[in-house]
Structure P
């Protein structure tokens, strides 16, 4: 596989495969020539971050690594914002305030990529369990590109005016980091940005392509924690019990019809039951069953209907089974839907196509995955989240199955993804911070 070849060559410190270089768009060197000299440092930083992932709100080493590098570039750096977040400011005369965000945290996943620099890290999670940790979502790539962009913008001060605000956000994977930073004064202790942008790696796009979608782009998400109560007893005497496992099975089947039969097919919605636990042995009917769900949508009315219908189904099944106690249903709101400002999206697409080539940017469909980047737009910044293709074009063209984000096998095609990510961010920031730039453009 070409992609794995590239990774191994990088890990051994050998020059990158010529095939990967051939994929690079020729416009990148013209638009952002500084990238070539930075590439070895960025690849080294990427490997370091990849090997040392940290869970949400525990990103101390990650934040310190980035903070030290940004201070050396001349940024004013504040750490421990919203827990383990960091804010780096560079003021360069009058002009707009533009925010560029990266995520810091990793996932409780055991990496199975087989890479020479694969993560072997383990950490204690919020429930006190020792779990493997890996950057299976690309945040290590985002951070390396973010630092590369910071380096180039620091060297290009004669080409832009205003305030560059770099935000290293913790806990994106649990969709709580953005809210924590805002609650800690991100837009009050520091300047409120006129624009906020971020980028995310994308397994459905060829490496280096920028994907965009104006309007609603990523879904809202809610976590639903359910405990179904029964009456336990001997497995040989089910007539003396109320079996919560059977009750849960009936509820699961009913809940599946909420999307298929109660929701407008033109209004996207997802209800996923990702965890179910009950009982410990085969001949004992347990007292209770616990289920964990993820509920996603774009429309607030649909969102409320999904939650209400889940409760209705569970209560009805419990009553029908003559359960001794109604189910316990705890809803924890997660991320709000990401809304990409249409005017800002169009402006960024125009800037990218002008500098990197018309074929470098493609429209992509909205996704049901969630992102707490939505919080910055809700707090008043004009915001846009873009994606960067991260899979070898030949692999996509072949129709081969590609590991998705949050998979133990996921890793991005480092080149040209990394340099394209940096180029795209530099182009967008330069456009927004141009001498004639203003919030009404």
Structure Q
């Protein structure tokens, strides 16, 4: 059996008035892995999304039984644990540091203590259901200590770990007071996976420099064990996006967008509202584009979709304020009675509406300052059934290594992004198809199901080598 472990379960529990409701979780990991785990005997361990203070003991038992029907096993957390583990250490320490934002990073002993405690809770939950022959797959930066904790409880377990965000260079990682504990936690796995080879090299360098272990490309020797390290670029459900144009609701949404835009060229941006995504720089670049190219005013519309994220973290509240002000300034500066330069949607969109925006957009701007992979870039290209459309992509996104046919930019260089916007709007349809062809074929061939299969096959192979 495959046991998947992540911070959140693919099913969330929410309270509305006096009753509990079970909903599909929003998130790339839950969505991405859903296909694969349904094809295999599996179980999923994670937090159901509701703090203990909001449920009674009886309700807790009912939640367990209901989730068991979905092969899900909940790890219940208190509000204090959520605050310090998730909003604290995970998103105010690991997230900013691993994305190269040391000035946003908080080093708090309480955050760390609760992070250890919650990882131990997850380890206990896994140990309860783990049986000989099972495979454990731990996901992401919330659970960096978990592989070693499971290894202590079940020494013979087959354990894989995948990090969905960047692993930083040694010079940044060494700033972390708990750097040794984090590395030892990860080395409890048999295979540690990353989106790109560069993240893997950073990890190997940190293990060598901080722990002094012998390393070579793709391998770490620790005690009597060998830990494998590999790159596995995550894909998407490409068929779902490429076939979206046949859905009646998507076609209606596309017509609505095109009608409202009055046949203007459409530039699209889709992100969580996160300081790593480069949204202020992107807005500034669009401002610069309009200033330098007055002939494009009233002929282009920028649709900015920003999904609310971690609103309890102060840096995110400040980011929203900055974005709101910038959009208002641009609208006041360039807008006319019949033209709004930026359509700003501060909310998540259902799949059909999002797919319609991908299909309607002439240009997609994906310019994070640092990103583990970024699946928006792949989703946009997969939705373009004619093979047209132009992707402007940050060279700091993990997906840039695969999508070399896009217009690559330095996300900190607003002049370069402004020029890339103009180039993208002027690119001929023939050149668009020529650039997109190889990228679309790669996206179609390297799906999320293939990604999961490749990782688990490599984990199985690594285990056999270690036992030999």
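No value in this document is a laboratory result; all are computed from the given coordinates. Bear in mind that the values here come from a model prediction, so they are computed numbers and not experimental data. Cβ atoms are built from the backbone, for glycine too; each structure is taken alone.
When FRET efficiency 1/(1 + (r/R0)^6) of positions 69 and 181 (r between Cβ atoms, R0 = 30 Å, to 0.05) is calculated for each of structures P, Q, structure P comes out greatest. Taking relative contact order in percent (Cα under 8 Å, 6 or more apart) for each of P, Q, which is largest? Structure P comes out on top. Computing FRET efficiency 1/(1 + (r/R0)^6) of positions 173 and 253 (r between Cβ atoms, R0 = 41 Å, to 0.05) across structures P, Q gives 0.40 for structure Q. Among candidates P, Q, the computation of Kirkwood radius over Cα pairs in Å, for residues 125-308 alone that gave 21.2 used structure P. Supply the structure label, taken from P, Q, corresponding to distance in nm of label points 7 Å out along Cα→Cβ at positions 45 and 221 with the calculated value 3.1. Source structure for this number: Q.
Could you figure out which one of P, Q the value 140 for volume of the Cα convex hull per residue in Å³, for residues 213-260 alone was computed from? Considering all the candidates, the number was obtained from Q. Quick check on the output: 3.1 is distance in nm of label points 7 Å out along Cα→Cβ at positions 109 and 165, derived from one of P, Q. Which one produced it? Computed on structure P. Quick one: Cα Rg over 2.2 N^0.38 Å came out at 1.00 when computed from one of P, Q, so which one is it? It must be structure Q, since only it matches.
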